[in-house]
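Each structure below appears as structure tokens.
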Structure I
């Protein structure tokens with residue numbers, strides 16, 4: 001990792017089912033490595049069809065770490081919602097999420113809950129109640145498997161639950177801080193937070209990773225988000241955790257990620 005950006009920088013992408021034989025994916029991973037990435041957050045259609053240790057060893061061959069298991073693609077594939085008004089469906093999501101935590105079983109690799117929170121906005125109050133119940137049921141599993149359950153705060157236009165960082169903290173209140181964490185995302189914060197510095201400061205003890213994404217949902221360097229100001233806050237509160245870039249690709253994935261990594265390092269250096 002470049003001394004200009006001393007913390008772990010990852011990128012969220014999809015792990016192909018044929019990752020071992022997919023030469024195009026291997027070439028892209030080499031670009032990620034050469035761009036100075038530390039690791040990857042991986043989406044998978046069905047982690048049950050993958051061997052966790054093999055995935056870790058495969059990435060290691062490119063000098064990359066598995067930073068997080070991103071459950072979005074898995075949740076979409078299986079049709080999961082932790083805030084479903086249908087109790088049977090909510091319980092199915094809880095059990096499947098429990099299986100994801102058991103699949104990881106790694107205190108250094110969390111499972112990110114974003115899309116799986118549920119997208120039905122017809123009754124926000126009921127959705128919040130159902131999601132809170134799901135989190136309380138999943139917290140002991142996270143503790144038993146020693147795998148952090150990481151709730152991503154995403155904007156109100158995508159989901160009725162866990163929008164602002166304060167809202168997310170309320171929903172996980174009473175759960176073990178070591179195993180139930182929150183994940184801020186600069187794209188969503190740009191929508192939800194009136195005072196980003198105050199929100200980050202308040203949420204700091206529960207943050208394990210931060211997503212870096214532009215205000216137009218591209219990767220850093222292609223939009224108007226003030227990452228230098230954001231990093232000044234990060235430095236002020238003493239955050240030394242992980243960062244992961246996430247966003248829509250404009251050119252090629254490898255080239256976009258390399259360009260974004262340079263933009264992040266430049267913003268970090270200027271944040272004085």
Structure II
């Protein structure tokens with residue numbers, strides 16, 4: 001079982017990350033990928049990957065950090081952030097992608113919406129870095145579907161195959177079709193178990209699970225966020241991957257083992273691991 005996107009380097013795990021990782025492994029999770037959201041968290045993701053054989057890192061600047069690319073600088077991005085990020089990406093063979101990068105127009109209470117021009121600039125620079133380093137993208141997009149696809153289309157001819165994946169997928173069936181047509185895979189998280197339609201959107205996540213072929217599906221937790229039912233409201237961990245797998249398998253009408261084997265093949269295809 002694979003958790004292709006989580007944040008074990010975040011402070012919510014600072015006192016027990018070792019126990020949480022060991023618990024996930026004992027529950028059958030074979031691979032855990034920690035994803036960076038800033039310069040500092042990307043460094044920490046790489047450091048964590050060095051401590052465990054089955055941990056990997058994806059490094060990048062989240063669109064919420066496009067105006068503060070290193071938390072230490074609080075709104076004053078270091079001018080060399082891209083140089084720093086490239087150095088981090090090259091620092092270990094355990095780095096398997098660039099992410100989470102993208103565009104986000106959701107107005108979070110703690111963050112607001114980062115100016116769109118800064119988001120786009122950071123996104124484009126990191127797309128170009130992924131092409132330069134031949135690393136797949138792990139993309140975050142929320143309420144910015146057209147803008148995200150428009151930017152990606154400018155680089156389509158330069159992408160490797162596969163191009164990467166969309167993390168914590170949401171949107172519409174039409175958006176999903178365009179993402180798949182562009183060569184991307186799709187990651188689903190515990191929020192697929194919540195039911196209903198996400199705020200600001202038009203399509204239930206379960207309908208997207210039904211639409212996306214299993215051959216293009218990946219599983220992730222986004223730990224410590226988005227715990228699936230019946231764990232909603234608790235701190236999420238990679239150990240919840242079996243719940244997500246079971247929900248997808250039942251939704252698709254296939255066996256758990258068949259889906260698990262396909263997810264492992266998909267992960268290897270995208271990230272060459």
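For which of the structures I, II does the calculation of distance in nm of label points 7 Å out along Cα→Cβ at positions 27 and 219 return 1.1?
On the way: I: 1.6; II: 1.1.
Going label by label, the one that fits is II.
Which structure, out of I, II, was distance in nm of label points 7 Å out along Cα→Cβ at positions 43 and 147 derived from, given a value of 2.9? Computing distance in nm of label points 7 Å out along Cα→Cβ at positions 43 and 147 on every structure in I, II gives 2.9 only for II. Source structure of the calculated read-out (helix-only ellipticity at 222 nm (-39500 (n - 2.57) for each DSSP H run of 4 or more, over all residues; to 500), -11500) within I, II: II.
Laboratory data are not the source of any read-out in this text; all were calculated from the coordinates shown. Everything quoted here is computed from the prediction, not taken from an experiment. Cβ atoms are built from the backbone, for glycine too; each structure is taken alone.
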